[in-house]
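Asker: Read through the structures below before going on.
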Structure 1
Amino acid sequence: MNSTERNGLRTWIEVDRRAIRHNVNVFRSLIPKGTKLMAVVKSNAYGHSLIDFSKEMERIGADFLGVDSIVEALALRHEGIHTPILVLGYTVPELFSEAVKNDISLTGSTFETLRAIEKTKLPRPLRVHIKVDSGMHRQGFLLSDLPRIVSILKSKILNHKSSSILIEGLYTHFANAKNPAFPKDTENQLDEFRKWIAAFKKSGLCPIVHAAATAGTILFPQSHFDMVRVGIGLYGLWPAPEVREAYKDRVALAPALTWKSLVTEIKKLPAGSRVGYDLAETLAHNSIIAVVPIGYWHGYPRALSSIGRVMVKGRESKVIGRVSMDMLTVDVSDVATPRVGDEVVVMGGSDVLPVSAAGLSRALDASWYEVVARLNPLIKRIYK
């Protein structure tokens, strides 16, 4: 990276374009040629920058972008992104007209939403993907709703050109696809979802059918249908350690994100010194301590107090004491001639490293998703 790109920055996030393209190619290779790829970019593209990552996806040729809210979708349209967008979460009726004006597709997961769309005066029909609850029991229509849904859609859409709804998609989401030891859960959901597909086809409704997220795309090729929705995998991360262990030799993912900072202060402290808020940690040996200007406000979890690791000059350095809101202290006693200005890797690298997203998730007993998604959006992302 050109040093001028980070002029004036105390912390920044680098995103590797080559890694992104590699990951897209990996998932393209897993799906049939005619199957569409939706890049899921919700939650600030899992911490990788909603706008920048989506622009990269448009350049590479993703067929769809998946976001959580219409706020995210409108931000993409305002940045000149033309790729089709599906809002996966709930949209308040007041914004239906904005969706139509900006060619944004919405999720329909309740009868209330479908009624609200029909009641809204729109310049043209709103593109809707019907969401099916096939077993996760979160968002979507239950199987018992199927006859009523088909009846409503046939009467309002097939027989009336004035309908406000254009059914563009039919989809579901798997609850347990990332656990290779229990495929039956996903197979049961697929069996139920196929009943919806058959009923829609019989009624003359032929939407884009999609079910698989990252784990489903890797583990369940029978779930690829017309489109897959890949999120965490495009960023080079695994949906779960179990998937990585089972497929790492067949699916080579490249983590795209590296979070960096600087050493801003160094001091030598004698054994017995107590460090940080609440004087929570006592040094067992004479130590060299460095201050790094990031904390839990930036997205470095407070739960990593006294157990986290960063890399300084290629050496692991343990977090000492409490992680503060805007600072943390690390032990650089084993680093050769540490200096103010030394670069610090806070997160990134191979899955086996303690500073990788995988390593942080292991230390926290957390998912890789939350480790990257919590990164503060105000930190500058530098694509290289």
Structure 2
Amino acid sequence: MRIAMIGQKGFDVGEKGGGIERHVTELATQLGAMGEDVTVYVREPSDEDLPPGVIVKEIGSIKTKNFETITHTFLATLDAMRGNFDIIHYHGVGPATLAWIPRLFKRDAQVVVTFHSQDRYHKKWGWVARQYLTFGEWAAVWFPHATIAVSHSLAVYARKHLHHQTIYIPNGARLKYVKATDKLDAFGLESQSYLLSVSRLVPHKGQQYLIEAYQRLTHEEPELVRDLALVIVGAESYSAEYQAQLSRLAQGNPHIRFLGFQSGDALDQLYAHARLFVHASETEGLPLAVLEAMSFGLPVLVSDIPENLEALHHTGFTFTSESVPDLVKVLAGLLRHPRVLDQARGESRSIIDQFFNWDIIAQETLAVYRSLPH
């Protein structure tokens, strides 16, 4: 089966990448290993060695916040229309707005959309973009032959508000066991000596709440964080103003460390040796960073939005979303009782293996493809 993937920034996860890019990379890799031919349309060339069965095709775009995705998607769609694809698979509600083109004009291909998140709630978008992304939600379920939702919350939303059934297939993660610490040494960190946050530096990810909470603990209960740094991993994505805001919030506290974009062994070691992973996001699809933290057996503290709770599967810890006081309270309680964190360490691995396994996710996605008439 020949499959085209459209909507992601790239195949490997670069500084501007996020959950969709990791999702497509894992899914395409696994589908290729299963014998399928996958073409991944990207906006910039990849330096990665490509796995068997995967082809990366670079297509340009207008590189601005509002037009990069849609222009790339349009040009990639035109290119895919000339190809001999059985499946054209769009990722995200923005790209989904163009799914009607192959649906109408390439009748020999089946069109699939994955509904990754309600992007209109992301604070970086202006009014016009939010309206377009609202339309994109409708397009994501009505234009394609089949729609995949990465969370139960999105599937319920599509059924109740968009009046259309979707197929639930979640994001995933791979279990990892890492003992090495040489990359930590380069950052001046030691195992269990830091709290960790990993995500793009964009407003809806909520890093500002975490920094404010850490600063309050520093002043109100300094003994709890005296030997505990706050490490924030991630790069801005058309959000330089927000990055500057975070820097201002962290000013004067050398224990708040911005490490920028990290990948490979460095990121693995940062996950594996953190004392606690904190994810304070305001809105999500199904948070891959949380799943990845869980795959390392890391204790996880998340904001109590439904998508984060869905990832936890009754493990981990929560605080009231957008509430700095509650985050301070929960953090302080966990840091006062290290045995609670020790008991939580490792519980999440079984959740990942059972519910968020990429091998199963790829098999279920392929089953969706094969269920469509060809």
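Read-outs throughout are calculated quantities, based only on the coordinates presented, and are distinct from any laboratory measurement. Not measured: the values here are computed from a predicted model. Cβ atoms are built from the backbone, for glycine too; each structure is taken alone.
Asker: Could you figure out which one of 1, 2 the value 63, 39, 32 for Cα extents along the principal axes in Å, for residues 79-302 alone was computed from? Mind showing how you got there, number by number?
Answerer: Numbers: 1: 82, 42, 31; 2: 63, 39, 32.
So the calculation was done on 2.
Asker: Right, next: Between structures 1, 2, where is distance in nm of label points 7 Å out along Cα→Cβ at positions 191 and 215 highest?
Answerer: Answer by largest value of distance in nm of label points 7 Å out along Cα→Cβ at positions 191 and 215: 2.
Asker: To continue, here is another question. 1, 2: which one has helix-only ellipticity at 222 nm (-39500 (n - 2.57) for each DSSP H run of 4 or more, over all residues; to 500), as calculated, at -8000?
Answerer: For helix-only ellipticity at 222 nm (-39500 (n - 2.57) for each DSSP H run of 4 or more, over all residues; to 500), the value -8000 is produced by structure 1.
Asker: Compare mean count of other Cβ atoms within 10 Å over residues 127-134 across structures 1, 2 and report the one with the greatest value.
Answerer: Once mean count of other Cβ atoms within 10 Å over residues 127-134 is tallied for 1, 2, the winner is 1.
Asker: Which structure, out of 1, 2, was distance in nm of label points 7 Å out along Cα→Cβ at positions 175 and 207 calculated from, if the result is 2.1?
Answerer: Answer by label: 1.
Asker: Something else about it: Given a value of 12.4 for Kirkwood radius over Cα pairs in Å, for residues 31-102 alone, calculated from one of 1, 2, which structure does it belong to?
Answerer: Numbers: 1: 12.4; 2: 13.1.
The read-out was computed on structure 1.
Asker: Separate question: Which of the displayed structures (1, 2) returns the greatest value of distance in nm of label points 7 Å out along Cα→Cβ at positions 279 and 311 on calculation?
Answerer: Evaluating distance in nm of label points 7 Å out along Cα→Cβ at positions 279 and 311 on every structure, the highest lands on 1.
Asker: Moving on. For structures 1, 2, calculate Kirkwood radius over Cα pairs in Å and state which one comes out highest.
Answerer: Sorting by Kirkwood radius over Cα pairs in Å in descending order puts 1 first.
Asker: If distance in nm of label points 7 Å out along Cα→Cβ at positions 167 and 335 is calculated from each of 1, 2, which structure is the one that comes out at 4.7?
Answerer: On the way: 1: 6.0; 2: 4.7.
Corresponding structure: 2.
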